[in-house]
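The numbers here are math on the coordinates, done by the rules we state, and not lab data. Source: prediction; values computed, not measured. Cβ atoms are built from the backbone, for glycine too; each structure is taken alone.
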Structure P
């Protein structure tokens, strides 16, 4: 059963992200703040670091394509960014320690990279016309805070589950 846990959690996170997205925007003092849940990419980074880089890339391509098909009209954007971020996280971790605090920080930095890349792409094609300062204050900062809370609450659960699956895999237990 634990064999299916890693992809099953990815599927659950894929479907949970839009549900959390319904709580956004939040109005505080007349200003709207947008919280964009990026649970799946953070989980895929953990999969890449603690389990298998190849699986993380494959899951990134699959879920990126699904995200492209169901949430935006541009096929290939998330299918490209998800695996690239997983590979980037694995490359960084190869050069520094795999401690959960380091992986958490790297995950959050890569979520910021993802959000900024999406902002720049959508600005380039004229899909949005928000200034960079407004993007930082109304979208990036609230997104980072919300995803930090999520990762602090569940990051160690991801690590323990993935590490347990990795141990069972090495022992030859399915």
Structure Q
């Protein structure tokens, strides 16, 4: 069971990471072609981006996070390297959302939207993917970094959540 979850996590994470790297390239290279000025070219560009984001990258991201969460629960992982990895994965989610925003604005604006360069997402994505790989493969001991946090972040506070934050 664990091996299947790991295989699913690795496969879906690979597809998601490929999407995080391919979508900015498609936005930059494919979106700058001359054919984009025609209705047929723009429609093709829009459909390619929409399908890549909604049918490939986003489902892969959801599956990677679901498989990863199942592994954390089943293996009862609570190590510091995992918490650091989860923080980096949260940044990958923000990058994913930003790419979705660019795709949406590109599709709706059709030339009127001055899009920031999507190429910026490429080095950010590469750095985040590399950090995740390093954290997972090396599993570094981050305990010395934890001791550098302020005291109030290292100790449980022993307080109840406010009633309006309790979901049940």
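Here are a few things to note about the model shown:
- Answer label among P, Q for the case where helix-only ellipticity at 222 nm (-39500 (n - 2.57) for each DSSP H run of 4 or more, over all residues; to 500), calculated from the coordinates, equals -25500: P
- P(r) over Cα pairs in 10 Å bins from 0, in percent from the coordinates reads 9, 30, 27, 21, 10, 3, 0; which among P, Q: Q
- Top of P, Q by distance in nm of label points 7 Å out along Cα→Cβ at positions 5 and 29, largest first: P
- Which of P, Q leads on mean count of other Cβ atoms within 10 Å over residues 21-28, largest value: Q
- Among P, Q, which structure scores highest (criterion: distance in nm of label points 7 Å out along Cα→Cβ at positions 101 and 157): Q
- Comparison of P, Q - label where distance in nm of label points 7 Å out along Cα→Cβ at positions 77 and 125 is highest: Q
- Entry that produces 28 once relative contact order in percent (Cα under 8 Å, 6 or more apart) is calculated, selected from P, Q: P
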